[in-house]
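Every read-out reported here was derived from the displayed coordinates using simple, explicitly stated rules and does not represent laboratory data. Predicted model only: the values in this text are computed from it and were never measured. Cβ atoms are built from the backbone, for glycine too; each structure is taken alone.
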Structure I
């Protein structure tokens, strides 16, 4: 297969990618960032009763006709402890914020506008209008009425609203399941001291973070050695479990130990493309088997993370029903860069602000795709289009912001 331009490869990857339609019930403590499945209709009315908005006294507004009116205090109402009687002429009830307004009262006088000469008497220093400092029943929402619309991404405030409306579990769209498989007989699990010729598996954890940030459910399938049967088995497991995207890391080149493409072909995966005109990340594969999509990422750290940012993230966002972030932003070159060849170059860079408030991109000195320590200092990818001429400081450039 010939090298595909980056934009064409992405368009092909996203073809027919629609939000997953599975629905699941999720508890309030795990709703942050989830997408609501269907309008959420209130089960309760809030407030359920006319409630005091202030600390003070529940009164009848018609009783307060002078600058200083003396009323008899007949009881107290607190949040969770209502006054059960009725306020009659020239009477008042001591009331606290959130307490039900007693029958007969139609206003609340704040305590700053009163004097209390003795426990049974209050002097109201100025008149009030009916309804003053009262939150009427149903002022926030009413039972049977929608409070949140289908498809909304649940924020802290909307989660609190769902709880107030009577829900402990809420129907949300299932997050797309993204299986992450780290391939290679040389890999050992983090925390394990590598032996001769071994390295610590690391890329999958960074890619899992990208998946989670994009709205997916990153499911680790661990390390699979360079063994055809082992790789075939993990693919079959993912298919049986209804995984939405099967992601492999490593084994995407054409060496004798790069088994991903031939094994997945044997499993029935139809490869859509293999190799993209980009640096780093050329040996990128994509395909599908029935409803399950496949994305094969290169093994070098920078290559796998760059391709995950540029391809896996927008795919997961599409499957999760989230709006994709702006792909390219415009900035200013902060250092000279050389002319480019036929592949798009995504240089690791840092973002700075100059004295004029412009966004300045500073490419990092070392761009080797194996250098994870360098990538960890970057907060952007400086985009160099194919065949771009040499660039000078101050020129306009495009970049991809790293989350």
Structure II
């Protein structure tokens, strides 16, 4: 009997006949070795068929949730099933931090890195840029370790791998000394500021996120996250405490208009540890309703203002099916399938209403508007770009396909998504 399993949002029902939950790496190795097809489920926070499998769907939740901190090398070894909420708390207790986090701390470390997920900040790379080594089970059940130091360019191809090389069971991440962050929200940022002061706005603090519903000529909110004692946000303070013409919020805010801020991380400039401020949402709140769809497109940083204006020209199509949109910046990296590979990046994120039929044609319209800028979609979110177009936007994609064939010659991990876009 087919077991119906859905992703977090409920818009994807996986085809797997069963969900396997190995309790040890040895059990996992045996499972993979005897499987014709297999994929890893992760935390399920994807919105397309990237995790789907006609064979075994593997959950790693039963593996020991190991977190091993090595102060001598400034690293932490993390089991693949560990989520950022728990990792952040444990690191902070020992005086360490990760340089960046995504807006949700509930997602798994391995799954987030595998799809190129990111946080925000001009100088901050995506989450996968912290990875120093990966341990994975290949299609033949072998346990293989790849590291930045030992494997160089091949390692750069294996970090953001979409689950196409093997089952990652652990990652070693670089860590930094723990730090505090204060977060403030400003409202009503004039959109025209982005035409000539985009760089100033986005570099005003350690991390800056802009939220818009595309209904007016103003940015609804600017979330400004400053490192306490490190970047006092010089250059943007205005009389009355404004931010480039935006006014300070008089209380906590949720990014989506009209939604209670009770589940959001502390604002109003109250300092707190990095793992309780860099995400937008509190670790003790698990988003469970799933009443949304998500898309995200990454554009070279130098085209930020032009891309914003291109999207603003179709705001009448975007707004009716949108809950909120977020604009962030990410530093470039050298990871082959990273959406920020080879270029500093601006990301346009869209949280849609849960109506695939209504949203899909809007995605196509957005992709057409962003085509002149070579936009790359987030691998784990909704997009409609054809495979031949997507292949022109990743210069290392053919090399990645060869890497996938090397580690997975039988195509055990090559589901329809992988076959279409990267193999």
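Couple of notes before you dig in:
- Comparing Rg/Rh (Cα atoms, Kirkwood Rh) across structures I, II, the highest figure is found for I.
- Distance in nm of label points 7 Å out along Cα→Cβ at positions 84 and 228 - structure with the largest value, from I, II: I
- Calculated for structures I, II, mean projected area of the Cα convex hull in nm², for residues 276-371 alone is largest in I.
- Comparison of I, II by FRET efficiency 1/(1 + (r/R0)^6) of positions 92 and 324 (r between Cβ atoms, R0 = 35 Å, to 0.05) - largest value held by: II
- Looking at percent of Cα pairs over 12 Å apart, for residues 340-379 alone for structures I, II, the greatest value goes to II.
- Comparison of I, II - label where mean count of other Cβ atoms within 10 Å over residues 36-43 is highest: II
- For distance in nm of label points 7 Å out along Cα→Cβ at positions 12 and 116 computed as 7.8, the structure of I, II it came from: I
- Structures I, II, by distance in nm of label points 7 Å out along Cα→Cβ at positions 124 and 244: label with the highest value: I
- Given 1.7 for distance in nm of label points 7 Å out along Cα→Cβ at positions 212 and 316, calculated: source structure among I, II: II
- Computing helix-only ellipticity at 222 nm (-39500 (n - 2.57) for each DSSP H run of 4 or more, over all residues; to 500) across structures I, II gives -6500 for structure II.
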